[in-house]
Structure 1
Amino acid sequence: MISAAQLFGAIEAGGTKFVCGVGTGPHDLGTARIPTTSPDETVAAAIEWLREHSGGGLSGVGIGSFGPVDLRRGWITSTPKAAWRDYDLAGTVSRALGIPVSLDTDVNAAVLGEARWGAGRDLANCLYLTIGTGIGGGAIAGGVIVHGLTHPEMGHIRIPHDRGADPFEGCCPYHGDCLEGLASGPAIRGRWGMPGEALPPDHPAWALEARYLALGIANFICMLSPEKVLIGGGVMRQQQLFGMIRAEVERILAGYVRRLPRMEPPALGELSGVLGALALAERT
């Protein structure tokens with residue numbers, strides 16, 4: 001039996017919900033969902049849940065958060081969510097529980113979770129992308145999460161935008177027609193007047209979506225050379241997209257890159273992020 005001293009806490013901090021977890025891995029993880037409202041209300045509820053479900057015996061907490069984040073300070077920084085700007089998320093949780101807290105982006109946590117327990121096991125190089133309300137990516141290269149001065153912002157790369165074929169201006173509040181601005185869930189709704197789940201599989205939206213995502217992925221393949229590209233998020237519930245994206249990537253790269261990575265859903269499904277946060281906690 002696992003003692004309380006070996007338990008870890010996890011928070012996947014999302015724009016609409018916080019997923020909190022306590023455990024040591026997929027086999028014993030207990031979770032709860034808390035709506036994302038104000039920082040004080042949401043974080044207090046998450047802390048209380050972690051206390052209650054761990055008996056106060058956590059060894060550490062990992063947080064995978066929406067961003068951008070300052071990894072050095074543990075803060076959320078220039079998020080479009082005004083109430084959360086410049087918020088000391090890691091410090092608030094650490095002070096309340098009296099234990100170490102490790103914070104990274106939600107997508108970096110997700111790729112770490114997949115590398116620890118999911119589709120990225122035994123891979124030194126793996127890329128995770130989420131395509132939903134926003135677009136983000138996390139990568140492991142040489143067995144290490146890719147960081148830099150801050151952290152990668154894969155959803156905000158600039159890709160070709162043919163306004164003749166697609167006059168939609170994009171919906172990113174910072175960049176307009178970056179990858180997120182053209183291919184996220186809100187972009188699909190803004191362009192076609194309805195959410196993606198309301199569109200049939202043969203709707204022209206999906207060929208355009210596959211084109212934009214393939215442009216981004218082709219760039220990531222050229223830069224990072226991942227062994228797998230794991231693509232999750234609500235938009236990717238359209239299973240036909242996987243084959244369409246791969247065909248577009250092959251067309252875009254035009255035989256120059258002859259060994260393409262597999263492109264598949266994350267094995268941990270919706271638990272990639274919270275399990276990745278648990279893996280972050282193991283490193284505290």
Structure 2
Amino acid sequence: MTKGSLILSRRTGFLFLLPTLAFVVFFIIGPFVWVFWLSFTNQTLTGVTAVAPRFVGLANYLRLLDFGTWMTRGEFGNALRNSAQFVFGSAIVGQAGLGLLIAWAFYRRRGSLREVIYTLVILAWIIPDVVVAFTWMAFLDRDAGTLNAVLRFLHLASVDWLIKQPLLSIIIFNTWRGTAFSMLLFSSALATIPPSYLETAEVVGASGWQKFRDIIFPLIRNHILTDIILVTLWTFNTFTPFLLTGGGPTFKSELISIHTFRIAFQFFEFGRGGAIAVMMLLINLALALTYLAILRRKEVGT
């Protein structure tokens with residue numbers, strides 16, 4: 001290949017990449033730079049600062065991290081604490097744990113029960129958010145909800161779930177909603193394990209827990225870490241619980257994503273909203289780097 005044809009092929013390849021590069025710049029890099037700049041201003045939608053915003057430096061960040069007030073309901077710290085509980089409960093314990101349990105329960109099993117369970121779990125994942133949210137509002141309704149009807153049938157007290165237990169409600173809701181991904185990932189991981197490993201363990205009399213601890217877990221732990229990385233990031237950024245509780249009552253179920261929406265698009269304080277968005281980005285980056293470092297260390301160790 002001559003030098004001229006090599007230059008031509010590079011130019012041709014670059015031309016093919018241009019649409020993708022334009023998409024990345026316009027829809028990802030551009031908005032990020034704009035939000036990052038907004039976080040250092042007092043930009044709002046209305047008032048004087050809408051027309052002539054001022055550069056305020058780190059003022060928005062210092063307000064977010066004011067440890068004297070930041071754990072007050074409606075402030076950044078409270079939303080961050082709620083998000084941490086929400087992620088731990090619905091992503092790590094809920095989705096990853098329940099997905100692994102279902103995958104392990106039906107490992108090497110076939111039949112109508114497995115197909116029904118898998119179909120129902122996947123349906124919960126693919127149904128549109130709005131439909132799912134309104135269905136769960138009806139399910140958890142204090143007076144006419146299905147869950148309270150069952151409790152009354154069992155002679156147990158009814159609970160106003162969305163008022164008395166809003167955070168627990170959205171944790172259960174999000175677990176039900178997102179378990180399918182973990183279940184499918186772990187099912188695929190388990191399918192790669194040679195049957196002879198477990199057959200040998202059965203011959204020597206290993207229990208189910210011993211087989212999982214000594215054979216299954218070591219072989220799929222990288223898949224578990226991958227799953228936790230993904231579901232943690234998705235759960236931390238999800239906005240769907242807003243459809244169920246709106247972040248209330250009195251900010252008891254306000255997550256970081258809902259807090260950002262409220263500040264930026266209900267109070268129209270774009271500067272503060274941009275600062276919260278940048279903080280979310282940094283937290284996401286820290287979570288991803290932490291999990292990847294753990295994964296890399298385990299790969300090196302093996």
Given structures 1, 2, which gives the highest value for distance in nm of label points 7 Å out along Cα→Cβ at positions 189 and 221? 1
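Among 1, 2, considering only Kirkwood radius over Cα pairs in Å, for residues 29-196 alone, which has the greatest calculated value? Walk me through the numbers before you get to the answer.
Working: 1: 17.7; 2: 20.1.
Going through 1, 2 one by one, Kirkwood radius over Cα pairs in Å, for residues 29-196 alone peaks for structure 2.
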Have a look at 1, 2 and say which one yields 12.5, 42 for Rg and Dmax of the Cα atoms in Å, for residues 149-204 alone, as calculated. 1
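Hey, helix-only ellipticity at 222 nm (-39500 (n - 2.57) for each DSSP H run of 4 or more, over all residues; to 500) derived from one of 1, 2 reads -10500; which structure?
Numbers: 1: -10500; 2: -21000.
Computing helix-only ellipticity at 222 nm (-39500 (n - 2.57) for each DSSP H run of 4 or more, over all residues; to 500) on every structure in 1, 2 gives -10500 only for 1.
Which structure, out of 1, 2, was relative contact order in percent (Cα under 8 Å, 6 or more apart) calculated from, if the result is 22? Display every interim value, and only then the final one.
Values: 1: 22; 2: 29.
Here the read-out was taken from 1.
If Rg and Dmax of the Cα atoms in Å, for residues 77-164 alone computes to 16.5, 48, which of 1, 2 did it come from?
On the way: 1: 15.7, 57; 2: 16.5, 48.
Going through each structure in turn, the value belongs to 2.
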Which of the displayed structures (1, 2) returns the greatest value of distance in nm of label points 7 Å out along Cα→Cβ at positions 237 and 269 on calculation? 2
Between 1, 2, which one scores greatest on Rg/Rh (Cα atoms, Kirkwood Rh)? 2
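Since every read-out is calculated from the coordinates, none of them should be taken as a lab result. Everything numeric in this text was worked out from a predicted model, so none of it was measured. Cβ atoms are built from the backbone, for glycine too; each structure is taken alone.
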